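Multiple structures follow.
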Structure I
Amino acid sequence: MIKASEAFFEMTKQRWLYNITAIENIPSIIRHGILCYELASKYPHTSIALSSVQDRRNKVQIPNGMKLHRYANLYFTYHNPMLYARQAQAENICILLISCSVLDTSGCIVTDRNAATDLVKFYPPEEGIRQIEFDKVFAQYWIHDDPYEQINHKAIKCAEVLVPHKVPYDQIMGACVVSENAKQKLQETGFDRTISVRPKVFYR
């Protein structure tokens with residue numbers, strides 16, 4: 001049977017998944033991996049999430065799974081509303097590139113949109129990657145004249161991969177930052193993967 005990661009690549013020709021985080025968190029990520037919300041709360045860290053969003057996520061129970069806050073979350077695309085909303089923080093954040101092989105992790109869950117929205121559906125990866133509207137996920141824009149379609153598309157852009165507890169550091173293949181200054185800050189944390197400087201990715 002074909003692995004979920006292989007099916008994902010065949011469908012999208014994409015090899016990476018993404019996590020958006022503060023550069024200050026990288027030393028902890030090197031030591032512990034990308035942690036779920038519950039585990040991360042045990043260590044000093046800088047959150048770039050909105051508290052209102054975390055309050056909603058705290059109430060979500062995955063059907064036949066754990067609470068949402070016990071999963072480390074990744075995105076299928078970095079070009080999404082979360083990154084757009086954090087333009088002012090661009091110098092202090094980075095986008096981590098994670099191997100899509102994490103889709104093969106036992107207990108992994110895929111969502112067809114933001115995991116904290118009302119209409120979200122949760123799937124095993126093998127099924128989920130066939131249910132996601134990847135044309136909308138990878139679309140450049142999510143603005144529409146129809147307000148409902150805009151809300152719907154915005155949520156789909158944030159479709160997630162939920163990995164139980166944590167994503168190990170060895171699954172992180174590289175990072176993207178907004179400037180040479182941000183690259184230097186990331187290098188100083190001990191990050192030893194390839195770093196690319198791409199201002200336009202951060203809507204600059």
Structure II
Amino acid sequence: MPDARLTLPEYEALVEQSPILIWRANTEALCDYFNDRWLSFRGRSMEQEYGNGWAEGVHPDDFERCLKIYLDNFEARKAFEMEYRLMRHDGEYRWIFDRGVPFNDNDAKFAGFIGSCIDITDRVEAQEALRARLENEIKTLKGIMPICGYCKKIRDDKEIWQHLETYISEHTDALFTHGVCPNCMAEQMGKMQKTD
């Protein structure tokens with residue numbers, strides 16, 4: 001089997017051209033490296049992102065939580081995962097999934113953290129759309145619905161009386177199959193026996 005170890009130029013190309021954002025922090029929790037993908041995503045230079053400069057791009061609503069997770073795990077030297085919004089080069093905030101892990105130097109001494117990030121905005125937006133849809137469906141079904149005490153039809157918001165099955169089919173993804181409950185079966189059988 002051929003030697004699978006990478007040469008230094010191969011390693012550098014792998015890190016720089018990786019499809020993920022990569023960062024590194026030193027033992028003081030200050031970021032001292034970002035790969036080209038990170039810098040392109042942010043539209044900023046290494047000097048601008050260096051230290052805590054990268055944190056300028058974290059959404060204000062996520063900043064305190066993000067910083068606490070980062071520093072608490074850094075101090076404990078534990079791997080962490082977090083999601084937060086980070087400003088892209090065009091000024092749009094994108095949801096980022098960030099995973100950081102401690103690493104050691106050649107003498108097996110703690111040397112800081114290395115992290116990787118991926119843009120999960122599409123997933124977050126899809127989950128939010130699904131949540132909103134479910135909430136809307138629950139709201140629709142949760143409201144008071146006028147129902148006829150005799151025929152059991154429901155009056156919709158356009159004042160149209162519909163069969164229960166029709167109304168629920170139009171407002172949910174529920175499917176119906178028909179059957180006869182034991183009480184109705186006994187009642188109907190009794191009626192049929194009386195007519196024989």
Structure III
Amino acid sequence: MKSKVLTLDNKAAGDIDLDDAVFGADVRKDILARMVNYQLAKRRAGTHKVKSRGEVQGTTKKAYKQKGTGRARHGSLRVVQYRGGGVVFGPVVRDHGHSLTKKVRKLAMKSALSAKQADGKLVILDEVKLGDGKTKALLEKLGKLGLSSALIVGGAEIDSNFARAAQNIAMIDVLPIQGANVYDILRRDTLVLTREAVQTLEARLK
């Protein structure tokens with residue numbers, strides 16, 4: 001399929017052929033959900049921790065004799081029943097990540113790109129470069145393009161002036177092509193790709 005290519009000033013810069021296998025695939029919402037869960041699980045720190053009865057500070061002396069008191073049998077004051085005791089089956093430091101096959105991850109990326117294309121939320125730019133790193137100048141250009149919530153994916157390297165200007169704008173994210181991912185694509189309303197980004201994605205996902 002053909003798509004228009006624009007400049008940052010919202011002027012025509014030719015056309016580009018989008019691969020139907022990448023930008024025209026079936027949108028699998030179940031696969032997208034699996035991929036988002038996979039990414040968010042990997043981001044979790046997993047540093048939560050509570051102390052078990054073996055880690056709580058306290059005496060190891062038996063609280064009272066085993067028989068003859070009429071009370072329940074207890075061998076330690078560090079058990080969960082006592083105030084200040086340990087926690088049973090509490091959270092421990094661990095990795096929350098889980099595996100997802102490469103085939104599923106690739107299919108998820110195709111679904112995310114195809115969903116943006118199908119909804120008319122895909123914008124192709126010739127390049128993302130600014131003469132200076134002024135946020136005001138970039139805001140004017142984004143206003144011409146009608147972008148208020150967007151993920152902008154550039155080439156292998158992002159222009160330093162463009163990155164500096166964009167970092168102060170809310171709801172505008174900028175990533176190099178290596179960092180393009182399903183979660184960040186879905187969390188913004190519009191996906192903006194450069195020519196280089198389109199070519200790299202098609203080569204990666206074919």
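Comparing relative contact order in percent (Cα under 8 Å, 6 or more apart) across structures I, II, III, the highest figure comes from I.
For the read-out helix-only ellipticity at 222 nm (-39500 (n - 2.57) for each DSSP H run of 4 or more, over all residues; to 500), a value of -7500 was computed from one structure; give its label from I, II, III. Matching structure: I.
Structures I, II, III were shown, and Cα extents along the principal axes in Å at 96, 47, 31 was computed from II.
When mean count of other Cβ atoms within 10 Å over residues 92-99 is worked out for each of I, II, III, structure I gives the greatest result.
Between structures I, II, III, the greatest calculated value of distance in nm of label points 7 Å out along Cα→Cβ at positions 12 and 164 is seen in II. Source structure of the calculated read-out (distance in nm of label points 7 Å out along Cα→Cβ at positions 20 and 156, 1.9) within I, II, III: I. Suppose distance in nm of label points 7 Å out along Cα→Cβ at positions 28 and 180 works out to 1.9; of I, II, III, which structure was it derived from? Corresponding structure: III.
Out of I, II, III, which structure matches 1.7 when distance in nm of label points 7 Å out along Cα→Cβ at positions 52 and 84 is calculated? Of the structures listed, the value fits I.
Bear in mind that the values in this text are calculations on the coordinates, not laboratory data. Everything quoted here is computed from the prediction, not taken from an experiment. Cβ atoms are built from the backbone, for glycine too; each structure is taken alone.
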